[in-house]
1. Here relative contact order in percent (Cα under 8 Å, 6 or more apart) was calculated and came to 26; which of the structures 1, 2, 3 was it taken from?
2. Work out which structure the value -13500 belongs to, where helix-only ellipticity at 222 nm (-39500 (n - 2.57) for each DSSP H run of 4 or more, over all residues; to 500) was derived from one of 1, 2, 3.
3. Ranked on percent of Cα pairs over 26 Å apart, which label among 1, 2, 3 comes first with the largest value?
Structure 1
Amino acid sequence: MIAGMVLCVAGFGVNLFYCVTNGIQHAADPVYPIMQYILMFFVTVVLFVLLLSIFLFSAYIIDGKTFKTRFGFITSKYDAEKIENITLDRKTDKLTVTFTGGEFIVIVVKQDWYDEFINSLLKANPKIEYTVNSLENDGTNKKA
């Protein structure tokens, strides 16, 4: 995210430099350079705002019986009653939340937050099966 924001700032700066130094005086038709500059300013600003919003406002929220994911402006809601299984894969340090019908989402949070996150989901739906795939073997250790 940070690298993308740096590239957006660099792109904005390069475009501003060319806009100031070259302007539109060398163009046979001034419409095309004006459109190019405006488009480049627009694209870099929109991408910067999108990446910044994802970087600052991403969260997983468990609100009563609703599980919400938020990545900047993109928000998704899931019914906690439809969650069948949570799998913690110790090899990848990712949580997989499986819903009825086979749909799933992969969640990445800090390791310190695993227990709190899983307990909150289990509180919202006590029927969820919690599985841990350990590092030592490929079998599973089940908790519920």
Structure 2
Amino acid sequence: MKNIEKERFQSDCLTFCEMNRIHPLDKKYLDRCLRIPNDGIAVKYNCINLCNTYYPIVTTDVFDSSVEKAIGHYDTNNDVIVFVYIDASTYVTRDWNVFTALSKAGYVLGDFPVPLSYDETICDNKIRKKWDSLPRTTF
């Protein structure tokens, strides 16, 4: 039953995006991003002794108004971009070529917290290596 709900949610997301002219990104742009896993990204702030976990912006499998407000939107802070993709996954990047691609694909400015845009260290080595290996470009 859970798979059927997930498939319906994905279908609803794609239909919403089609209706609102929000298009998928070329794989080369998604490869320049870090997808936030469902269990989040644990970070430690370097300037203060504090830990936090960043979770995906959409955490439900029910297409409701909160999903409508998130999907196809992005936000930026300190040269980091966060966006909610057409499948409701949350991605972060430091590659402003992705920002340009988002604009061309119909994404619009939202109002989200921007993970990894402060003085943080990712706690998980595998995720940190992936993040550190991604390209950085500025606007």
Structure 3
Amino acid sequence: MALDSISTRNKTLIVTLISFSFYFFWALWVNSLVSNDQELVLRSAIVQGSYSALMTVSFTTILTWTLAQMKCHNMPYLAIIPPLIMQSSLVYLVNMLNQTPNLLATITPSILFTALYGLFYSLSLLKTAEYKCSEEN
């Protein structure tokens, strides 16, 4: 099955499930390295996995909107900055409130991969007709 044949909704669902799974297991591992409190470690994994799944959908939606607003700017890929700042701030806040034991190790991959995802997603959208700047915009 080619990726092109999968609907946008299903692609989003797949990416969201991958995001939850990856960050759940990542947080489980990095926090088990520094804490013997298995309840806190599991809760931190659930929090990070759930947060990442929800943020994947939210980040994509916000990035799509900001990119639509900036498509005629001479550097439209800068549209990634507002949603990335939001994502980075929220992931820190959520994990700080959770008292995640290994906070920086838990959130750093989320921020880095979100930035990479946002950049590649933006570049791919900018190649589509809908995101090409026209004289009317």
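1. Clearly, the read-out refers to 3.
2. Of the structures listed, the value fits 1.
3. Details: 1: 47; 2: 23; 3: 31.
Comparing 1, 2, 3, the top value of percent of Cα pairs over 26 Å apart belongs to 1.
All of the numbers you see were taken from the coordinates with simple rules; none came from a lab. Just so it is clear, the model here is predicted, and its values are computed rather than measured.
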